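Pasting the structures here.
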Structure P
Amino acid sequence: MQKFATLREFVEAQQSLQPLLSLRQDEAQVAIDRRELLVCGDTGCRLTKSQEVLAALHEAISAAGLDHAIHAQLTGCFGFCEKGPIIKVFPDNIVYFEVAPEDAKEIVESHLQNNTIVERLLYQDPAAPSHQVHFQHQMDFYRKQHPIALRNLGRINPRDINEYIAADGYMALSRCLDAMTPEDVVNALIASGLRGRGGGGFPTGLKWQAAARQNSDKKYIVCNGDEGDPGAFMDRSIMEGDPHSILEALAIGAYAIGADEGYVYIRAEYPLAINSLQLAIEQATVMGLLGKNILGTNFSFSVEVKYGAGAFVCGEETALLHSIEGGRGEPTFKPPFPAEKGLYGKPTVINNVETLASVPPILLKGAKWFSNIGTAKSKGTKVFALAGKINNVGLVEVPMGMTLREIIYEIGGGIKNGKRFKAVQTGGPSGGCIGPNYLDIRIDYESLGRIGSMMGSGGMIVMDEDNCMVDIAKFYLDFIMDESCGKCTPCRVGSKRLYELLCDITEARGTMEHLEKMEKLGKVMQDTALCGLGQTAPNPVLSTLRHFRDEYIAHVRDKRCPAKVCTRLLDFTITDACIDCGRCIHECPVHCIEGVKRQYHAIDKTRCIKCGRCESVCPVKAIVRS
């Protein structure tokens, strides 16, 4: 690897590296006899054998004698996780989905040797099953997306720093060091309107400005890669698929505030992201893009990876800092804010992964370019992890202000199995559940806040008619109760009491008074908990009470679960479809099922504890709940 001693050397090298990506342009005008294949290599696709797919491609390419003309390698997440493993062929721009290792030989022989597309591996539009889509930009999943933070995912090899540089990587840093003062950088971030993508939505430029104004002999900048929300994988995918964008942004932030040391705080459950970041740090240091006197200037900056143990509370910035220091991950009162007194008592800026990934393109393309995207108060784009009962599970990045309906039904492809949309949980455990009446709400910080939800880090879990909203609230409270650090009484005791009240409701002990108690307790927690996580802990309960109150009333007044989820409120009946196999009799823990083999079976409902075990073991689904 070349070490860049000056800014000029780096710029000249960047220009010479640009041909590395010449085949990967959307409108590449190159000879078709050269091709590149990019195979998704993130954690999700690796679990569905993408590494085996790559190995099979290499074997087939070698067997065909095409090593000189075809190169296959892993890349980051393509976003369309529902359809992985994914292969994109350049310069054809053909995308293959759900590829298995045994498909590799056919791809090489048919497509690469004979220019005949393997149509069975193309995307099929569910709305028109006979219509096969050849190109990525023609798919509804990608059509309305606007990648900024995800700009390099599925485009470069994240383990090769040269490819990142060829994609304008570290150019923003070199521009800052060459032509911008620290104050210029801060002002550009302020003008762009970029707000923190980790949940709070605080203006990034103002946070940097506050730290820059502190008079201190030492300052720090920290990337929060903890990502503790169930169903969220935005930050992980960026760290795995584009780690240098985080390092470049940290260096820019350090230059802007006057720091010389930074940390990436990442949970130990992300081994691939950790490995990707550590390799990126080594490469950038060898090339002189991190370390002493970067690019021949008097600016020095180093980065270290710090592991978290998976504590949800360490997503809160003061708890995160205590964890880096080696202490217990507990929040502290603010003020003072970390920008004034943070890591080791020194001014510290903390940004999450997605926020930092948006910084380099803002400084390259300009604050006005970024601020023209989105809404008046919520600028730019937002990355969401679409999950749950939705057809197109995956990672999406859309302009702020897009409606929930567009995200769920156009990009997400609607609800699985033709079911009815019921709710979407945004903002993770601390967020809220939004019902069908708000499908046309615009997704931005202000709009979500007005209906009792929040942007959060970007988890978006979709639910259908088979989900019970009381049970969903109980699920999130169980998580929050378990993850509470216990430092303050409102969160420690309040979350447990809310969970107990929800258990009463789902187990036929609830009354209308329970609903009143939960609302009062939730508001007390919002007003008195120590940190932002404790203050938002009651949101799952308060939002479901607000938007799905009729479902709570059915549970407490009618002792009925409309979604047929809460087993203690159900009756189980054996229908005529019973084949008299006797499995339910053997599995029943209280022996309340009467009958012998090859004779009619019946459930004694006076003894039934409604555990649902009989239903789960019935081979012909003859036991129904009502």
Structure Q
Amino acid sequence: MTRRMLPLILLIPVFVATLAAQESFDIREHYTKREYAIPARDGIKLHTAVYTPKDTSKTYPIIMTRTPYAAAPYGEQRIPQSFGYQFNRFAKDGYILVFQDVRGRYMSEGEFENVRPYNPKKSSTRDIDETSDTYDTIEWLLENTRHHNGNVGVLGTSYPGFYTWMSTIAAHPAVKATSPQAPVSQWMSGDDFFHNGAFMLPHAFDFYSWFGWPRPKPKKEADRFLDQGTPDEYDFFLRLGALPNANKLYLHDSVAFWNTLMANGQWNDFWAQRSILPHLRGLKPAVLVVGGWFDTENLYGALNSYSAAERQSQGSDIRLVMGPWSHGQWGYDSGDSLGRIQWNSPTAHYYVDSIEAPFFAHHLKGAPAPKIAEATVFNTGDKTWSHLPAWPPSGTSEYRLYLEEGNGLSSTPPSSANPHDEYISDPNRPVPYTNEITGWYYPPFMLEDQRFASRRPDVLVYTTEPMAEELTIAGPITVDLTVSTTGTDCDWIVKVIDVFPDSTSTPESFPRGVKLGGYQMMVRGDVLRGKFRKSLATPEPFVPNKPTEIRVVLNDVFHTFKKGHRIMVQIQSTWFPMIDRNPQKFVDIYHAKDSDFQKATQRVYRSVKWSSHLKLPVMK
């Protein structure tokens, strides 16, 4: 994937005209387009494209997406042949389709604010937020759009998923159903640009060097890209050096939110105000939360916003779908595979046709209630869908696996007195997150073959014996480690991996050189920035060489390790450039100097006293 594909990923909720050849339904034959400047309560006008069925013999519900990524194409005569599989399904089924540029983006007036905080106490027309802009838009549409039936649904993926949650909070009475998909929920904790305090470098830099340039007035043109001068992001970011060099060399104080990120490198009121999780209470519309198990950007958002809404809106109709997808893949792809792993069915089409379409048809059209489980989740090892009454499922048991001597992983606690394994972490030669040469992050890395990493001396590897029987894990994985470092800060990356038997056959359709025999499929991996081991708000240095307990909680999984497979754990301190380099010195990384970066010796302990281990939630 190249950086030039970035807009396609971000525009998933709007238009994917490149898929037109795959679709037999021609939007131009069945829809009329109108564009409006809809006034919000403070007088700011929001550009809105409304596609209405030409058949006016009946009424239709409204389905709306609000986006910062352009409600294109602009012009009432410019109607795409296709919206892509997801929105074409709505068009075929008969809906009024609405796409709106959010405040301050593209053709809408006003000032854009990243993840604009929710304001529950609006005392005048000057008090606005995304909930009020959505409310005002719907009110205008109901008064000025013909042939609607009075019911509205809202959906969106990624940033538009955030706006979908905003439409659900303090919702307009006409909003009967929403679907936040891979939604932004809480930056700093685990969405998009930060994971457990660590900075997701290419996500933030590539995104804001495209998305973050100032926009003094409404415009139709797409944001410009920054030419990195190389197709190799590993090389580019390594040569970039310390984070302050990004602004010094490329952004030149023109991208305001980049500087905001650099000034808010730990949890504080700025991030707390932008978290949607505390506000998902008392929700009235039915909600279908959607996410992908291999979504780098917003897996956290899907899982945690669903959990927060369930906890705080008891009695509301809130359901979860988790498929074997990368970020937004269900909106633009069949979902029959990801990278080298095949799922043996078009999982995305199944979701759209059997879950999403019936969900909105029931709540907006009065169609019979579909049989949608509380949690529809795809098992990424068994390659089947499960329909569960809760997520995580109740009744799981804790299964511990201990790191042991000789790179082993066992359910038996260690018996040695004070053993450890160690490696040298060199930030000038960091472990890559992918074996691919890519100019923009490589989505399939989340299940990519990890053999390239396991062969490095700065990656610790622990593996079980072949499984005597199947083992299904369902829920978050907790990793308790006792570690030490010769530095005063460092990162800890933990990856849980499914090792295929050497006898696994490779389909003839696979590229030359790809072998599934011995494939090390990453099931889940994540990072903890060590200084935030106790709190994202209060960083704390390591005492050099002092054994220290840390806990890394990995996002939920639903995976069966098949008989004959092995469970592997890899531990490392760099994952570049997906995670920015830690200087391995207790400094403000966002204002670090190139001279701050140093090598460090990392130790992981596996003894009676310090028994580093994993806790797996095993499903019976």
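For the reader, a short list of remarks on this structure follows.
- Test item: semi-axes √(5λ) of the Cα gyration tensor in Å, for residues 180-355 alone calculated as 22, 20, 15, pick one of P, Q: P
- Looking across P, Q, the calculation of distance in nm of label points 7 Å out along Cα→Cβ at positions 148 and 292 that yields 3.8 traces back to P.
- Structures compared: P, Q; top value of relative contact order in percent (Cα under 8 Å, 6 or more apart), i.e. the largest, recorded for Q.
- Ranking P, Q by mean projected area of the Cα convex hull in nm², the structure that comes out highest: P
- Highest-scoring entry among P, Q, by distance in nm of label points 7 Å out along Cα→Cβ at positions 492 and 516, is Q.
- Once mean count of other Cβ atoms within 10 Å over residues 260-267 is evaluated on every structure in P, Q, the highest one turns out to be P.
- Origin of the value 0.65, where FRET efficiency 1/(1 + (r/R0)^6) of positions 412 and 484 (r between Cβ atoms, R0 = 35 Å, to 0.05) was derived from one of P, Q: P
- Structure responsible for -4500, with helix-only ellipticity at 222 nm (-39500 (n - 2.57) for each DSSP H run of 4 or more, over all residues; to 500) calculated and labels P, Q on offer: Q
Any read-out appearing in this document is the output of simple, stated calculations on the displayed coordinates, not a laboratory observation. Quick caveat, the model's predicted, so the values are computed rather than measured. Cβ atoms are built from the backbone, for glycine too; each structure is taken alone.
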